[in-house]
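Just below sit the structures, each encoded as structure tokens.
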Structure 1
Amino acid sequence: MTQIQVEKRDGKREPLDLEKMHKVVMFACEDITGVSASEVELKSHIQFYDGIKSEEVQETLIKAASDLISEETPNYQWVAGNLVNYHIRKMVYGEFEPWHILKVVETNVKEGFYDSALLEDYSKEEWEKIDGFIKHERDFEIAYVGMEQFRGKYLVQNRVTGRLYETPQVAYILIAATLFSAYPREIRLKYVKDYYDAISNFDISLPTPVMAGVRTPQRQFSSCVLIETDDSLDSINATASSVVKYVSQKAGIGIGAGSIRAINSPIRNGDASHTGVIPFYKLFQASVKSCSQGGVRGGAATLYYPIWHYEVEDLLVLKNNKGTEDNRVRHMDYGVQFNKLMYERLINGEDITLFSPSDVPGLYDAFFSDQDKFREIYERAERNTRLRKKTIPAIELFSIFMNERKNTGRIYLMNVDHANDHGSFLPELAPIKQSNLCCEINLPTKPLTHISCDEGEISLCTLSAINWGNIKDPSDFEKPCDLAVRGLDALLDYQRYPVLAAELSTNNRRPLGIGIINFAYWLAKNDTNYSDPDLKLVDEWAEAWSYYLIKSSNELAQEKGSCPKSNETRYGNGIVPMDTRKTDVDELVKHKERKGWKKLRENLKKHGIRNSTLMALMPAETSAQISNSTNGIEPPRSYVSVKQSKHGVLKQVVPGIHKLKNKYELLWDQQSPEGYLKIMAVLQKYIDQGISVNTSYNPVFFEDEKIPMSVMLQHLIMFYKYGGKQLYYFNTFDGQGEIDVHQEDEKKTREDFETDEQYDDYCESCVI
């Protein structure tokens with residue numbers, strides 16, 4: 001071993017210094033129980049070879065420690081995290097001790113990695129105070145998976161060479177300084193410190209665009225972009241152009257394309273026959289994939305259309321692996337839109353009639369803005385014998401939908417009546433016609449006629465999340481909720497907008513989406529679970545979380561003014577989300593107001609709301625990992641989750657495993673998603689947007705290990721009954737410890753499997 005030579009950065013060789021290595025490993029293991037430095041060293045020695053580079057030695061130690069992470073020895077996650085931290089510090093500073101924050105800022109502004117506004121906005125005296133706020137030791141409270149996500153995605157770096165230019169605490173303090181730079185000088189440092197403490201202590205979780213982008217010259221941080229197209233070539237082309245611009249800015253895309261007329265519809269008074277929607281869906285797919293997400297991977301989008309569209313039978317199968325490339329558009333996901341009338345047809349054993357939106361004037365718009373009017377127009381059209389139409393039994397159409405959802409995992413659902421009737425916006429003024437990539441955003445859109453159109457509306461949502469696992473009492477939500485709202489609201493003024501329609505919409509509505517992380521840990525801490533949840537407890541905490549978010553935005557409205565289109569929201573009329581809940585949810589838990597809602601309603605009528613939306617429960621995989629939290633509102637798949645990334649295998653241990661292991665309910669131990677869906681219903685009661693709700697089934701709990709269609713439809717109807725808005729992934733356990741959402745034939749390409757990691761990036765935000 002002593003003969004092994006190490007190649008240094010300057011190309012020189014010297015013997016491997018075992019003593020130095022031992023000190024580093026001992027440092028990484030210090031004050032951590034249940035770990036052994038000698039175990040790490042022994043495992044790493046096997047992997048050394050003559051001529052190994054100095055950086056590889058450190059990487060070998062990290063891998064050795066991470067390989068030791070298990071249910072029995074979970075604390076190696078801290079050892080591996082400490083080793084990554086040591087490695088990052090040596091790369092950034094050339095030594096272990098961090099630089100003064102001003103030196104870091106000046107260096108990285110000069111190199112073009114940081115926004116020069118940092119030096120313009122703050123004085124040297126303020127930087128001195130800011131340096132005193134930083135707690136570099138908090139880097140050692142980040143577990144292995146979090147540190148790996150930091151160095152892979154979040155820290156400012158040269159992605160060609162892999163060189164890093166900052167450490168996690170520097171990133172956190174500069175995010176805080178950037179967001180609150182426009183606050184009055186006399187109070188802004190207080191907010192910088194408070195916000196820094198909140199995000200670095202993981203009380204607040206931030207999405208990938210914010211974590212990776214805020215402090216850099218890039219100024220587009222919205223995770224979710226909603227773009228609607230009209231039934232015209234100009235609008236379709238403007239939509240495709242907008243998609244390209246936002247994909248290049250790392251955003252996830254939701255495309256509303258349900259208004260495009262069906263195949264063989266007349267064009268120019270019969271001068272030509274329409275090619276149908278599929279060629280245009282292919283155009284959108286090409287736009288989505290034309291730019292990479294920050295140079296890492298192709299973009300991603302979910303496209304929305306109504307279940308009653310004339311071409312729906314062909315549209316429902318667009319993602320499956322049968323057929324040819326001519327009749328499939330596989331590299332987007334799809335959201336199928338339903339309403340009460342469609343469910344009635346299913347329950348009553350009746351037919352659903354399919355129309356081209358172009359053949360029935362007013363039908364498509366009424367589908368979102370006025371349910372009574374939609375029913376009237378729809379039933380009148382059914383009686384009109386001159387109209388082109390198809391009829392199909394509702395049970396057959398729903399079954400096709402559910403089969404495709406089950407087999408691909410990526411056909412989603414949107415109940416448009418719930419999105420409009422139980423939401424922030426008045427549907428007659430600002431209808432919700434679609435959702436986003438991950439199915440949690442409900443914002444108004446208007447089609448563009450050209451890329452610079454100032455009458456269209458592209459909706460953006462900027463995300464964050466509150467860590468329920470860090471909250472001891474519902475009253476403790478007040479401060480993190482206020483900071484989360486203030487931070488994101490300030491971000492809206494700081495960022496730039498590549499498309500005018502997005503800038504105008506954001507300035508007018510100022511939408512935010514603040515969600516939840518670490519929910520499974522919170523359940524375990526409170527001795528409850530998903531299958532048999534304490535819904536009264538969920539209700540009490542969700543009420544407090546929602547109340548403090550709304551209260552903060554109302555107070556901001558008093559300080560800075562309400563959003564210009566506050567009058568198009570229910571908030572502006574003193575109506576809060578629980579006031580428009582589907583009252584069936586009261587069957588699950590008796591409705592009770594515990595907070596000062598009466599006064600808040602009065603203040604909303606008087607002052608309006610600063611942010612037209614405030615809540616959205618998004619996927620939060622990556623952002624949850626850096627805070628060592630469970631993913632959003634989802635149950636963990638195992639006590640030690642293993643995820644393949646471009647940096648290798650990442651292991652994440654559920655929080656509090658030593659005390660709470662037997663309290664957690666794992667995803668595949670659930671015999672039914674019913675308990676989980678009831679929790680989502682109670683949460684939805686307090687949310688002005690939506691929830692990325694997944695449905696998960698383990699076939700072992702069913703006869704012949706086949707999930708009956710009747711069971712899936714029963715859960716679909718139950719979800720609707722209690723006010724559910726959107727369904728995201730359909731997960732099936734394949735018996736091998738993996739999610740089998742892509743159980744299709746061997747023709748699948750690698751690109752088809754760009755799922756979890758791809759979506760996590762957007763949703764973290766799109767936290768998340």
Structure 2
Amino acid sequence: MAYCTKTDLRNQVIYSIYVRNYSEEGTFLEVEKDLDRIKGLGVDIIWFLPIYPIGQEKRKGILGSPYAIADYRKVNPELGTMDDFKHLVEGIRTRGMRVMLDIVYNHTSPDSWLAKNHPEYFYKTPEGEMGNRVGDWGDIVDLDYGNKELWDYQIDTLKMWAGIVDGFRCDVAPLVSLAFWLKAREEVARVNPECIWLSESVEPEFIVDMRAKGMTNLSDSEIFQAFDMCYDYDIFKYFRQYLNGEGTLGRYVEAVNMQEYIYPANYVKMRYLENHDQDRAKEIIPKEIYGQFAEHLGSCIYGGLWVGENSDIPNIKGYRTDVFNALKELSVPVLRWPGGCFADEYHWMDGIGPKENRPKMVNNNWGGTIEDNSFGTHEFLNLCEMLGCEPYISGNVGSGTVEELAKWVEYMTSDGDSPMANLRRKNGRDKAWKVKYLGVGNESWGCGGSMRPEYYADLYRRYSTYCRNYDGNHLFKIASGASDYDYNWTDVLMNRVGHRMQGLSLHYYTVTGWSGSKGAATQFNKDDYYWTMGKCLEVEDVLKKHCAIMDKYDKDKKIALLLDEWGTWWDEEPGTVRGHLYQQNTLRDAFVASLSLDVFHKYTDRLKMTNIAQIVNVLQSMILTKDKDMVLTPTYYVFKMYKVHQDATYLPLDLTCDKMNVRDNRTVPMVSATASKDKNGVIHISLSNVDADNAQEITVNLPDVNAKKAIGEILTSANLTDYNSFEKPNIVKPASFKEVKINKGIMKVKLPAKSIVTLELQ
């Protein structure tokens with residue numbers, strides 16, 4: 001705290017905005033449209049992350065980091081003009097808020113205006129080249145504040161901006177000379193005496209590490225001489241420990257109170273749950289991300305899940321014993337049924353009562369198979385109870401009536417003396433089931449009725465109205481959403497249905513197209529393989545765009561997005577029934593699973609459930625069956641290796657790796673990764689080396705992690721086309737993995753070509 005720091009800054013609420021990611025357009029103008037809402041949150045100060053042009057040389061990713069600045073005195077034209085920014089600032093001030101701008105004075109991009117025009121302002125490596133001293137900041141070069149001419153340039157820049165904004169948040173300020181900051185504050189005060197100065201102070205461990213390398217790194221007590229505020233890093237760890245169940249709230253409160261006598265009376269610490277350099281405080285990966293889907297399609301139900309009590313195939317009350325045990329091992333969290341397209345031709349009353357009295361039906365969508373309805377509501381909901389998973393019912397809106405769906409909900413969930421509850425009791429089930437998820441139709445744009453979104457929106461409002469909550473059961477109602485790139489469908493439903501729905505579905509398949517051959521499941525070349533990786537990763541862009549549309553209507557993210565059908569779709573295996581969608585499952589499919597799950601973990605603020613298609617014998621299934629035989633697929637093993645991430649805290653990983661340009665103008669990183677911390681504080685990291693030919697050396701920084709070693713499993717095989725057959729069921733199967741070393745908070749992993757690894761830190 002500077003001598004003139006005002007203690008009333010303690011009561012200010014700071015709202016951070018990264019303009020590029022704030023809206024789909026990513027402009028100043030779009031931020032301006034949202035100012036009234038921001039003001040309504042109780043915000044006092046808006047802090048803009050860097051708005052300057054981003055360097056091209058050595059940039060990270062396609063877009064680059066905003067902290068690799070190319071010109072301190074300009075704005076990034078992608079965000080708008082300087083006049084646009086000034087207009088935004090005026091809009092903020094007219095609403096009684098102030099503006100703080102991020103400045104980055106420790107470094108620039110290697111191709112910045114300063115680097116080109118004043119190379120003498122920069123730190124030089126022993127080889128005489130511009131470089132940086134931190135190590136992993138590969139897209140920047142450090143400035144040298146031993147050069148006093150640099151001081152003049154930087155202070156003049158600050159004075160320019162001080163005439164526009166109300167304060168500065170100074171990136172890694174402790175790495176810059178204290179004398180410079182004191183001089184800068186003195187000079188800026190001549191332009192703006194009320195200027196607010198916030199230092200990004202750093203973690204204690206970072207201070208110690210940088211000082212050991214001979215670098216300037218100021219402690220909070222030092223940086224406070226020139227700044228009004230700094231981060232709460234010195235005690236933040238105690239807060240995180242409390243959130244993660246590793247420490248007590250009392251310990252954190254004790255540390256807060258300790259600051260009152262360590263610092264002078266006018267100190268100000270910025271308290272926060274998270275910041276853009278830290279992992280989310282409590283972003284949980286919902287277990288429902290690992291949901292499954294079972295449709296009356298081919299042998300998914302009959303011969304897959306269900307064989308009946310009188311079958312000579314070993315069973316538990318009619319459910320195949322081997323399949324049931326395998327699914328139990330996966331910890332399946334939610335199961336969707338009865339479709340798919342089948343749902344909108346299914347009339348639930350045909351599937352209740354004595355099996356011998358249930359009418360048969362033709363499965364018009366999938367091969368014209370005759371179904372005997374021996375697997376119906378009781379069989380499905382009882383299976384969910386036995387598996388310990390949530391049932392997700394897809395209701396018939398396409399060919400069914402409002403009354404039919406309303407009565408089904410009553411039949412399943414009412415415990416009262418109601419007609420449908422009594423019918424259920426007559427059929428052998430006294431106590432109502434708990435049914436959380438209800439889909440109001442499926443693919444209503446296609447097999448569910450070929451509807452326009454406007455028409456379906458009205459139908460949803462009507463049908464959902466009559467789906468009641470009975471006796472403590474609360475339905476999570478899901479509207480039938482879009483297919484992959486149909487963003488208009490999402491827009492219409494968000495606009496016309498809004499918060500009448502709790503969730504909105506989305507379908508995305510890794511498929512070559514919907515006409516002609518989709519390609520063989522087991523016969524493909526490397527070009528096909530890499531294309532598949534690119535296609536499956538494109539789900540991230542699709543999710544982003546649907547989420548952005550939902551954000552327009554639901555900024556508080558109260559409506560969930562559910563990707564309730566996803567996976568690969570290849571041609572049926574030769575010799576199998578056309579329309580039964582029976583396909584083999586290779587190592588390629590395993591990568592589609594791991595890469596997709598890695599993506600899903602990043603969007604769980606909106607994405608609350610996904611359901612791979614399908615659970616047994618259909619498309620990218622977990623399990624294949626043939627008569628009495630069963631085989632587990634490579635995809636099954638991915639789900640088993642990844643189940644450690646269910647309901648765990650998401651930990652972002654930033655990996656640098658090679659990329660490959662693939663067919664259809666897509667780019668595929670050679671390594672994909674995800675990490676999480678479970679309820680017991682154990683960290684798991686999953687890594688996929690997509691490269692078909694080359695091993696990858698991966699380095700992962702583990703700050704504040706005391707792990708000494710890691711144990712793990714690896715899934716790989718000799719060929720990308722390898723799969724598990726009934727004759728050879730163990731070709732692709734996890735094995736123990738030991739190619740990992742941890743030393744002083746750095747983990748190094750050697751990933752073999754075409755391999756998927758999950759590690760547990762110990």
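Values quoted throughout were computed directly from the atomic coordinates according to the rules given, and no laboratory measurement underlies them. If you're wondering where the values come from, they're calculated on a predicted model, not measured in any experiment. Cβ atoms are built from the backbone, for glycine too; each structure is taken alone.
Which structure, out of 1, 2, was helix-only ellipticity at 222 nm (-39500 (n - 2.57) for each DSSP H run of 4 or more, over all residues; to 500) calculated from, if the result is -12000?
1
Taking -0.78, -0.94, -1.11 as the value of log10 I(q)/I(0) by the Debye sum over Cα atoms at q = 0.10, 0.11, 0.12 Å⁻¹, for residues 158-597 alone derived from one of the structures shown (1, 2), identify that structure.
The value was obtained from structure 1.
Given a value of 5.2 for distance in nm of label points 7 Å out along Cα→Cβ at positions 438 and 670, point me to the structure among 1, 2 it was derived from.
2
Out of 1, 2, which has the highest value for mean projected area of the Cα convex hull in nm²?
Top value of mean projected area of the Cα convex hull in nm², among 1, 2, belongs to structure 2.
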